[in-house]
Structure 1
């Protein structure tokens, strides 16, 4: 059963027969050129989506999804300060709605317009982001109700503040914390603005998950610290970080002040719907040391139990409805097919255990271009990663695989495929929800 993604209807997310089938198109937008190559990373441009948007949205309809995570290119909508152009976005949003697909609008997906000098280090970034969100929400008021303020804030902090790939090119834990603080403020201000435009807007907070396993007792504290970092963004925006929180001393060491802690507690926002991004080849991490004693993190390919464990962690921490907002496997169609089956079996187990995992997103719909393209010099085709339901040929032709039929067969069964959400005796529901 599909439901309207609106704030007033959020209680229906946890009805036993409710389940959302979703997809999305990779929409990483890094507008700053890599110095050695001059390349940027605009996934819509590299995969031809700007030209094939009508065809691509039609593919979504073909697999029977209720909704789609759909990114808007801020850098094109708002190419210069005070200049706005919604022509392309209007056509894409109109097409989704025309086909009965509810957009979960992805407002920021890593990159920012080039006119924001210093990117996330710009002191005005949170207000620029809120202004942009307000413009979008006003334009689509009464038609679009679900918004993700910023996809994967922790990954944004990592690439922008810790390893220096993306602006503002930080390379330290202090820079990571600085970016995370700005990102979290931007999310809070965006949610406040969205809700002021339309109180029916449902914020959908999407972050990358990781599951850390220490391979020795000595590394237990390191794994525990890294696991806490996974929750940093959601904990910040919901006002959970205060003295006594495991990360509070570490944040203070790397630049957080009493004023910062107080601001997030005073501006705490609700987490009405949480999306968890997970991949069998990236998400499970083993912490060990190599022969020279240096820290080593391996990413062995995980099985479906990954979903059981992550859903339990997020539910116990936040008591909010969850959905798988990104998942896929890389490689052959048979390997992807196995992950489709294994991940849906895990979803059924989680729902049978009474944890409100209420949706599933195969992401991406078709192949993406790896982020290494920006630093590389080979052709686009050399960086295609086949993870989708459709493959991309070198000329970007969309080629259906057997996964198309398999996904559609599952989505046509609605909640029957993943089982009814079971009530859990003695477990309290989040505010505003009944389970």
Structure 2
């Protein structure tokens, strides 16, 4: 088995090398900063639904923009696409459910937020063409002739099979902008976080809003990149100046910066692509990626990424939705001693950052690496490695490390509930990128 130099934590790299036994339990005790990088008492836990094995490549986007969060105006269009690898002409149906600002189920009736009706069969689908892996590609667009959202706020789009089993659940938000929000990203101010965290600052104008009890009528939330699991409340404003609420250097809006994502691309499924070491052919193609190293504790290196996102594309056809093939993609991570006391997983937007047995890396003594294989459609992908210890605690940055210059996008959501109203409406949103980070 290959052995490599013991990993340093970000805090130890500033002070001195930690010389400890190579067990995760002792490692975490002596590096409490690592816990701060990966967890936060301010984060609201949003669990994402994991689809069944035959449902693949869920793409959900607003208007024609296939990146970022699914955010749409009242008059905008939102699109869902997915593949069914069973390819057996199964019927699928959709419903739309409303949630409050905290993503709890709303007590509104459907006519309160929808024109028309839902629980309708998806009518648009097409068959794969010229691929080794057969599939049926389904697509759905809202609004359509049956369903139109009439009120801003939080929603889930649910896809059901003919036996009323839930197969897909996706979050989206509808905004009706009544005010403005300005957002900035800065370095954290505290000594323990200045090298590893980013602080989200924003100002909200309340001009024109009928506010009698602002603490009860307004809610503010922040999300990092496209990852709903990072959703958290910003709490109360730091200070108020006239009609402006300011949020600055709040613990609630301080995020572990993480690191840039790894990437690979399989647009040319026969010849490989970026970060594909080699390609093999059996019943399907196998794309073996270049192995990765533990990056935590090593110097930060900027590498352009798409913040965990992915794009479907193929060089072997004109329509990427139906002519992109699937390949078995092999991910690998060089083993280091401390990694043996935890489980490790491959995540990205392609699997909604969900950790499960499907994407669990297993140690291969023949190669000295942790490895796993996932069936993935042709395209360009970002991914990273996350960890979970034996007690079930998750660590997003144990392997990648966390560095303040990392390029991240942050979104701020402002919700307003008029006096006497039964729901929270999304009245403003803003975003900023850490590439313009201020001190």
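Derivation of every value follows stated rules applied to the coordinates shown; laboratory data play no part. All of these numbers come straight from a predicted model, not from anything done at the bench. Cβ atoms are built from the backbone, for glycine too; each structure is taken alone.
At a glance:
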read-out: Parent structure of the calculated result 1.06, given that Rg/Rh (Cα atoms, Kirkwood Rh), for residues 107-226 alone is the read-out and 1, 2 the choices; value: 1
read-out: When mean count of other Cβ atoms within 10 Å over residues 123-130 is computed for each of 1, 2, the largest belongs to; value: 1
read-out: Identity of the structure behind 47 (criterion: percent of Cα pairs over 29 Å apart, for residues 147-314 alone, calculated), options 1, 2; value: 2
read-out: Read-out FRET efficiency 1/(1 + (r/R0)^6) of positions 243 and 267 (r between Cβ atoms, R0 = 35 Å, to 0.05), computed value 1.00, structure in 1, 2; value: 1
read-out: Entry that produces -1500 once helix-only ellipticity at 222 nm (-39500 (n - 2.57) for each DSSP H run of 4 or more, over all residues; to 500) is calculated, selected from 1, 2; value: 2
read-out: Structure from which 24 was derived, percent of Cα pairs over 39 Å apart, options 1, 2; value: 2
